[in-house]
1. Between structures I, II, where is mean count of other Cβ atoms within 10 Å over residues 117-124 highest?
2. Matching task: 37, 25, 21 is the computed value of semi-axes √(5λ) of the Cα gyration tensor in Å. Pick the structure from I, II.
3. Suppose you compute distance in nm of label points 7 Å out along Cα→Cβ at positions 125 and 237 for every structure in I, II: which one lands on 4.5?
4. Starting from the value -24500: which structure in I, II was helix-only ellipticity at 222 nm (-39500 (n - 2.57) for each DSSP H run of 4 or more, over all residues; to 500) calculated from?
5. Using the calculated result 2.1 for distance in nm of label points 7 Å out along Cα→Cβ at positions 21 and 293, pick out the matching structure from I, II.
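Nothing in this text is a laboratory measurement; each read-out follows from the coordinates by a stated rule. What you are looking at is a predicted structure, and each value in this text was computed from that prediction instead of being measured. Cβ atoms are built from the backbone, for glycine too; each structure is taken alone.
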Structure I
């Protein structure tokens, strides 16, 4: 009964979002409340909602301060030299622009943080997309796929960290066999970018942009403003590197690191109080929208977990697998990780569902390492979910609706998951026969 109720809740929620019957904030809040009441949980719904808010509060704080921190770095012109080099190389060719987007986002995504990846990629490439009339959804798709590969598989990325912790595994034993899959996945993202760019070139053609003189497109995109701080470029770079190194090393919670980084960046670049207020207000609209969506997602996740619908769905999945399919368990986990991570937060999936799957797999003699590797192969689909905070940021930056984003990316996300699953099988990261 609970499993059926949980499935119905997910279907109704997805339908309302995709058809734009309700806004994401309303759907994330209203749908789980209605289904909790239907399931007889009216008395405890408030507590579950509060638990959900507490669960996502660190993520909301992280996004708030990361948006402000990188917003200040972009305002100060830290990334302008990199942006100029990329713009000069790609000019107005949609194929080069798409491939350049892939290479940049793959590189930035190595730090494992979605907010960083999306903000830097959009700051560098989005103005050029708008300049030549390219569909910004191509940028969003490529950046999302890049993050799913680099952050999804590396041991310091969120999904793998959770899988390793939940099953008590060694990070090296988990990661080394996955390296060929990750490299192949990155190559697939570049190839996907090429295909997307080629289709866009057929639609809008090549645009030869003037790279010098008074009508230089680079100057128009990377314009000089009173907010720029070119003399502080090296100081700002050192600050960003320090924050990123501390983030990867896990010296403090990421929200605290970005808070400290934001405060230092504000003091260094804009010491006057009026300028500080102006810069904060310039980014507050984007930050507030994303934070509100994160808290709404917390309501959904809190009720989904608190009612035990998650556990019921996982247990039902395990019971449905015929004993004769036991040797296929890693493949089953890889395939089911797509829908499960779409409807669940990473915490709920890796700490709630993956241990159940690993215990069931152990009965067939399957190593938990393979279950951990299989569980991260659905990350491209997971990053389409409105429950992912950084995805809400990306959608806001390209000025699109979450339903439009999902329709545009679903094919590429599923394809990427299937490709990296096939690569994992071919390279031995996953085995079907012991």
Structure II
């Protein structure tokens, strides 16, 4: 999840849209609001986290393997450092809330500040959705270590690069040119995909047997995420250019696959963080992750195409008195507004993931105050309010009001992210 709207994502509106859709699906999952599950055929928890694993794999740069230490430092600064700061912030918030009678989260401690984020990330409750950030960091570190190790073993065994050139001809084996002229990463991605998928299948098999528990969940979730990380790289290297199946065939195939799986196995949702809840065969979790990602990836392609096209027009007089060019200008403005909103959401998924449950809690507290001072919202469950971070109260059970949670859960964290960036820029 990006902390800023990076240049590469500004140039790739397709993946910015996909990231924006992914974070919306995560919030809808936490609200238990299934408006985008297509009747349960695409349950959020069967793929929404994997969207971000896929996106991270897509933007992975093989050139980083030439400088692994720099890669680790850069990722730690971008992912772990902000996480640890916000984790300490939420530790203090939860400590104060527990003193006020809430049952959310655990006591602040060195373990919950430094170790628990890697063991599940639910230590303080309000930032529980951000468990993904330390997990992604560890996954990228493991992937980097595996690739560097394989590359070095290959070179030591053969004494040559994969193109047949002797190693001694390269003065600096750590340069970018060496990485590009060495092992053909494009051809290797299918091998890595098969390897990571085998690892993922193994962990699902072990989890279904009850063998993935306690500390074993740490490597388990990384093994579960690995195939989708590699799928991102494989898509970029081999599949993206060939992704030309007509949508009239593409969408029915995806819906047909999930319809068959749902009929055979029932619910398709599972927990990535806890490595539990797998239905069907050991391949089912990965099939549903692939189909879910493929669904919204094609939607992103369609939307990016629509937003990317400049609208022209002749000065044709219309019934309302406007000219065709006038309508084109307004349509362009609307597209630009939508584009800016998508960039804001897709470029600040880190902040949205980190803070949306705190926003949800604030909305619920407003309803509590309304009940206390005006007597309305009498059906709010105070026990759930104090103890269940995922309790989303809506007056009189009107489920569409959950869209209020969704809107503010996106908007306010984006404002926080923009404000933090402005403060940093002022200091520098």
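1. I
2. Only structure I yields this read-out.
3. On the way: I: 2.3; II: 4.5.
The structure behind it is II.
4. I
5. Details: I: 2.1; II: 1.3.
Only one of I, II returns 2.1 for distance in nm of label points 7 Å out along Cα→Cβ at positions 21 and 293, namely I.
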